[in-house]
1. Between P, Q, which one scores greatest on FRET efficiency 1/(1 + (r/R0)^6) of positions 76 and 316 (r between Cβ atoms, R0 = 35 Å, to 0.05)?
2. So FRET efficiency 1/(1 + (r/R0)^6) of positions 44 and 108 (r between Cβ atoms, R0 = 25 Å, to 0.05), computed for just one structure, reads 1.00; which one of P, Q is that?
3. Just checking, which of P, Q has the largest value of distance in nm of label points 7 Å out along Cα→Cβ at positions 60 and 340?
4. Compare relative contact order in percent (Cα under 8 Å, 6 or more apart) across structures P, Q and report the one with the greatest value.
5. In terms of mean count of other Cβ atoms within 10 Å over residues 84-91, which of structures P, Q is highest?
6. Taking FRET efficiency 1/(1 + (r/R0)^6) of positions 28 and 204 (r between Cβ atoms, R0 = 30 Å, to 0.05) as the criterion, which structure among P, Q has the greatest value?
7. When helix-only ellipticity at 222 nm (-39500 (n - 2.57) for each DSSP H run of 4 or more, over all residues; to 500) is computed for each of P, Q, which one produces -10000?
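Please treat every number below as a calculation from the coordinates, not as lab data. A quick note: this is a predicted structure, and the numbers were derived from the prediction, not measured. Cβ atoms are built from the backbone, for glycine too; each structure is taken alone.
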Structure P
Amino acid sequence: MIMQEKEDIVVVGGYGHVGRTICEILEKKYPGKVFAAGRSLEKAERFSQSTHGRIKPLQLDINKPIPPHLLDQVKLIIMCLDQTNTDFVKACFRSGTYYVDVSASGPFLSQIEALYEEAARHGSSAVLSVGLAPGITNLMALEAERLIEQTEEIEIAIMLGLGDSHGKAAIEWTVNSLGEKFEVKQKNCQVEVESFTDSKPYHFGEDLGNRYAYRFPFSDQQTLARTLKASSISTRFCLDSVFVTKVLAIAKKTGAVRLLKTSWVNRWMVRAMERLHIGSDQFAIKVEARGRNREGKPMHADLILQGKNQSIITAKVTAAVSKLLYDYPFPGGVYHIEQITDLAYIQKELGSTLSLKIQVKEHNAD
């Protein structure tokens, strides 16, 4: 029997907020090979019909055992849903299927990282930290470290627009993260910090000016602590609405965010955030890196990236990484985005949708 070469692409959550855009981008390059998958066959078929059948529907519940032979012809899985265990990921690895994940959950990404040997053994390659944050933030941090010979500290600040169209899963993750405690790397030590505390001002460009951003459990800071050399790495977050950001900070300071553990309060908050469109669809990322050059002189690198519609950008970054993995496979194993590509490639793929400014300063030592 002649084994047919794997060539299908399955986007899990493919009819969702980010997934449908990924499907549409990839279908143009790989016609007839892209499937939009999810629990609801009806929703998958409806989306397929809206593309005149160019994107195929597939019913798939990742929380149930995978049907035998489902992955036989699947070359690449793109995961747009949050998972509670790694069973599905393991099934992908054992079938030699490539895997891309847009998850922002640091603990879950660490679980996949731990499967490196299993992926390598079966010739499967996985790319994690794909999207805007994590994703572009990782690549900006990598670029900042390249600009400074000896990087000591990297700070990432993310501003998201309230007027943007955010998927329900992204809003739920943001709301649930307000009360979290998590670890960050400070002077080569792991230190526990609290979400939405320890604010710092960042300059996001002439048009946006200075904004206070607060610690937030984006997974990039945990990942970069392992993949880059900087001794301190942190990620902070704010919304384009200064008022709403301040309200959240006050809720955190007074302990009101603890009410989010009550299910009906949590649901109300998610619905309120879904309906809140008082800002713009603009986002901005600021990366500041400090260190020294080879002569020991202090150096400082500033990177500011601006764009619109973070969900679309997340989809475009994911599609760009997926093309790279599909067309130019690399050795089996588990990688983060900054380990397989750089900011220049993503800029080339996304074109004029992103605006990037870089400034490097060298200071005389005191």
Structure Q
Amino acid sequence: MSTKPLPKLHYSNYAETAFHQRLMSEAEAYLTQKGDHRYANSTLICKNLLLLVLCGLCYLLSLQQVNVWLFALYYFGFVMLAMLANINAQHDACHNVLFRTPLANRIFGRLVTLPLGVDPHYWRVRHVDYHHIYPNMEKYDLDMEENGVFRQTPFQKWYPHMRYQTYYWPFIAGLSLPYIAWVFDWSDQLGKTSLAADNKTLTGIKGWGLFLASKILHFTIALIVPMYILASVGISWYLVLLVYLLTQMLSSLFVVCLLLGTHWVDPAFYTVPKNNQIEHGWYHQQFTTCCDWYPSPKILNELLGGLNLHLTHHLFPGWSHRHYSALMLIVERLAKEYQLPYRRLSYPELLTSQLKFISKMAQKPEL
């Protein structure tokens, strides 16, 4: 992990002005026609409140079990519903489109991430300030940092054990959430990454207090309370710990399978250009590194929080995901008109492309 500040890169956007103006104009016309706004509506907020109520209910039920298997079942429901709430609400909140005020979005994000242990500030900064601006850009897209275990881009160093990453990738995907919570978060907070050099860390007593309080609350809710209560019915602390680790890994695998493949469909990868001037525009970067996919049956789209329409999300990060299905059609039509490489897949096609890419990165590069 680099601790050096990253110089700002500049896109050559002059060739994309017409597309940008047309896209924004049609998106605004869509809103005007509906008499709507770009934020979450009451229906979406109620849906997410229901997810949170069910999440809390599963947690309370897990604490009342005397059988470890029933405890594991309800605890898994608790974690997965928390993950769904993060997918459907926290993702919008980190882009300030769940509620109209940034403070309300920050408070909501701080609370809803407690079951997962991830610090919402650092997730938001990495996601919004780096990944969204420079997707698949070496050293700038922090979602694809080199780690020596799993090769994610053709520019990363290959090691002999990586020839097996086609087989061990589900394990790595399962460790992604714990890794973010206990390596990325702490590295960012301790100033060991470029976030510190870019002045994007939680500093001072207030910053450290917020960070530590969230980590302590996560441990208390997710581990200490279940261990204390269930010890009285003979469920050992190490079984609670095992269930905790397994559910964290399963929820992590779930979200990685939904999200990461959207950047691995015949993708382009980019290195830092000379003089920090990118030869193409921002839209070209998004279209060549992202894609959309649609679930079957379509009702599943209501649970995916717009993560599946990932290119559309990258083009409209300041819009609630409830608009993405309509915006997707606008993007697809205009992309054809302006000869941009729009891609929309089924989930089987996405998964096939993801596995193909992982296998390609597992091969030793030719010198």
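1. P
2. Q
3. Max of distance in nm of label points 7 Å out along Cα→Cβ at positions 60 and 340: Q.
4. When relative contact order in percent (Cα under 8 Å, 6 or more apart) is computed for each of P, Q, structure Q gives the biggest number.
5. Q
6. Top value of FRET efficiency 1/(1 + (r/R0)^6) of positions 28 and 204 (r between Cβ atoms, R0 = 30 Å, to 0.05) goes to structure P.
7. Clearly, the read-out refers to P.
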